[in-house]
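Structures for review follow.
Derivation of every value follows stated rules applied to the coordinates shown; laboratory data play no part. Because the structure is a prediction, the values reported are computed rather than measured. Cβ atoms are built from the backbone, for glycine too; each structure is taken alone.
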Structure I
């Protein structure tokens with residue numbers, strides 16, 4: 001095992017969802033891909049890089065706030081900064097089928113249910129890898 005983080009190593013998270021017929025703005029997140037006998041669903045895969053020391057420090061610095069009892073990590077900010085910093089690629093396409101750039105504006109426009117699913121899986125992977 002190398003002492004250095006492989007910048008090409010990624011962790012993929014796939015999210016499966018269906019529109020909620022009762023509320024057009026709400027999605028039903030699925031735990032896994034539906035079986036062939038079930039109705040199809042929408043899907044996206046997002047690849048994340050593993051942070052090196054410099055990235056980890058930047059993420060922690062940007063997530064630290066000073067409260068009445070001193071510095072502390074703001075969990076919501078930590079989740080957002082991890083998502084924006086570690087995101088490397090995704091399978092989302094624009095209306096013409098072309099690759100959609102992965103940037104803060106596009107990430108910010110995602111449905112919150114998808115973001116919560118991505119952040120939860122990313123946090124779990126980073127925790128298991130001994131990071132964050």
Structure II
């Protein structure tokens with residue numbers, strides 16, 4: 001069985017993420033359960049303007065968290081400025097430079113209704129595990 005040392009996984013993940021273009025996070029409001037075939041266009045249908053992409057900032061160099069290489073960014077708070085409640089199904093991270101979906105996640109308990117004036121916070125993390 002091939003096993004990669006944790007220090008190597010940390011180094012590789014950090015290099016991979018730094019090689020990407022500008023990463024942005026946005027909310028999706030369509031009832032999609034993302035899979036490995038989901039593309040950016042699947043998640044942006046009918047997206048209210050307050051849910052659109054916000055550039056991720058506050059990148060922390062990859063560090064082991066409970067033995068798993070983990071990259072983190074500052075939390076992003078989305079505020080519903082639309083005047084009516086909106087159902088949010090999850091978030092996605094896209095590469096603004098390449099115009100590609102990098103990853104997405106359906107929210108636990110989706111949909112989550114965000115009332116007018118309410119907020120939805122995304123805590124973005126990316127991990128890479130050694131596969132047994």
Structure III
């Protein structure tokens with residue numbers, strides 16, 4: 001026997017209420033800039049998403065221009081997930097600097113290599129290196 005109209009209407013109402021509650025928090029927070037203790041809070045980065053950095057290696061020329069260096073081409077490795085994880089997934093500043101030192105060994109002596117990097121945090125992207133220092137100079 002099929003459910004009565006009342007039961008179907010009640011099911012639709014419950015599903016709509018739960019869906020509205022789940023969607024209401026992100027819409028209220030992102031669309032209207034508000035935050036409520038009654039609505040679901042949504043966060044862009046949490047857990048795994050925070051272990052990633054956007055890294056750029058730049059060659060600094062004598063005239064002051066910066067040219068991006070392709071780390072895959074310099075190291076002679078394919079641009080794919082089968083490449084060593086340390087090349088394609090940089091997790092933090094220490095890993096970015098280590099990869100930069102590896103690039104310095106592969107580049108001609110005297111190259112001025114700079115690092116520009118930002119890493120994901122639970123509050124958004126945070127700049128961790130601004131291409132200020134030559135990575136190829138031994139400390």
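Brief remarks on what is shown
- When distance in nm of label points 7 Å out along Cα→Cβ at positions 20 and 116 is computed for each of I, II, III, the largest belongs to: III
- If distance in nm of label points 7 Å out along Cα→Cβ at positions 36 and 100 is computed and equals 1.5, the structure in I, II, III: II
- Which entry (I, II, III) yields the derived value 3.4 for distance in nm of label points 7 Å out along Cα→Cβ at positions 28 and 84: I
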